[in-house]
1. With helix-only ellipticity at 222 nm (-39500 (n - 2.57) for each DSSP H run of 4 or more, over all residues; to 500) coming out at -6000, pick the structure among 1, 2 it was computed from.
2. With Rg/Rh (Cα atoms, Kirkwood Rh) as the yardstick, tell me which of 1, 2 scores highest.
3. Match the computed value 26.5 of mean count of other Cβ atoms within 10 Å over residues 41-48 to one of the structures 1, 2, and report its label.
4. Using relative contact order in percent (Cα under 8 Å, 6 or more apart), single out the structure from 1, 2 with the greatest value.
5. Taking FRET efficiency 1/(1 + (r/R0)^6) of positions 33 and 273 (r between Cβ atoms, R0 = 41 Å, to 0.05) as the quantity of interest, name the structure among 1, 2 where it is greatest.
6. By the measure distance in nm of label points 7 Å out along Cα→Cβ at positions 73 and 281, tell me the structure among 1, 2 with the highest figure.
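Only the coordinates and a few stated rules stand behind these numbers; no lab work does. Because the structure is predicted, anything quoted here is derived from the model rather than measured. Cβ atoms are built from the backbone, for glycine too; each structure is taken alone.
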Structure 1
């Protein structure tokens, strides 16, 4: 298939600019992938479609307030976006405007907090290696909480009133440059209702990179090279998932990141086990799923690797028909939008 096969026309007004309130009142499109049948529900109805014994997998990665604004000694404004931590106080970043920032140039981020940055090297794809300087008795992440902004996707044009709007309620380890947005629909009350039905939750961690939003440029999608992201699963959660597979119980992934984590682990180890690794797995039609039995996911960008993953699981015709239904029925799209449950 070519990239253009995954295009669909999306009216601008269907791109959600804010989350539903309460979160679980977003809409939910149920898809039976064997028949393609669709049902319109709300996210809080998902408990009715989960079975006792299911394991729901969630990505607990927490988004860093990774967008920083500063200035050079000359007064020129600079924007720095943290992508990936390389070492102590050393980060892979995007810098704008990059051409104005020569190696060794200092960027003042906060005089009051004595926080500054220096570009040490140029990397591929326009990235920069940046070292941060601050007082030894300060914590870098605490400084980010004070001065950093959430790196919301470019299609969200409104300023966030609350940074927590772009965090899942179960987010723990810091490391993502973008939220695992399928999990934004959960509330604590809904999770308790799901657990009360005899359904387990298992946590994985995949730190989402901005490569999530990188467009597929090649017409032949097989030539697309995926970005690499780090993931980890501890022994307790790996055992929950592995036991479910051995007993023939369903594993339901919340989001494409949870899916990519589990399928990456199985591809390397032939089972789900404790690990801490990187993955650049690219899932598109023809992929044989070994772990995931159901997928909770938002509606994705046209021609993106994410819609290709959905097509791989649900089937191309089913997926494109579901997206047409969602557009016609005025579902809300992308990070703050509505969801699908595919089983």
Structure 2
């Protein structure tokens, strides 16, 4: 009887240990929920490749000097750390995790280049515990609360709007239309039509229902303080803003615009011109336009301290200037780490 009692006790201890280990494993692998108001990056950054994203004083960026590998640094450009060994874009940050699109063909060499690896990935803020959420091509993605909304592409379905939960569950098609999910505020994704019209629409991520907001002719909407900033397709892609409060439109510039980004005090945009193209900036109401740097530029990404951009058709050098205050252009030269 004593032997049976000891055997039962030993079995019980083993079972408790296994249950405890399983619980620890489950909790350690669980992705905490985000509030519905959490977004992974600004629309302006995502529309410019999503090469920089900031959270809690840390900037996560695609290092153009190291094949686009994912890095982190302080907002003042100190304390560089390498987080991945492959090219990253459409960077999002939410809670203790990073989400990004990875494509090894952008940075790989040898066998790693021949065997292409791509898809949507998640990792911790230090780059550890990397996991693939969807092994498919994606153009733009935005973190909205607990879900990533992204443009999913393959050769059979072409481009559709998908969503997937941050823990990799609940993947589903949201819309068969081509929808850019970059502009998200408080659980509402603002996007322009791409097929029968270019109206402004709103997708409520709580229900995934779509409604019409404004029957305009717009492209690349960006939400900022109850305004939608956009390129006016019907008027040579000039910049305008639409008030969600009183349904009025303001013309901000008559310059033809290639790309733009909206900060707290300035709009930065690429002026399209055959004679004097330039990276420009102006106030949020279109006031005081000025040249930042003459030439053709792209990938305008903003952080709390700097504006980053590069010449059209050349990933390096990367330039930067303080996002606020006087223009002071210099070359951004982050460390390249092994």
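1. That value comes from structure 1.
2. Comparing 1, 2 by Rg/Rh (Cα atoms, Kirkwood Rh), the maximum is at 2.
3. So the calculation was done on 2.
4. Across 1, 2, relative contact order in percent (Cα under 8 Å, 6 or more apart) peaks for 1.
5. Largest one: structure 1.
6. 1
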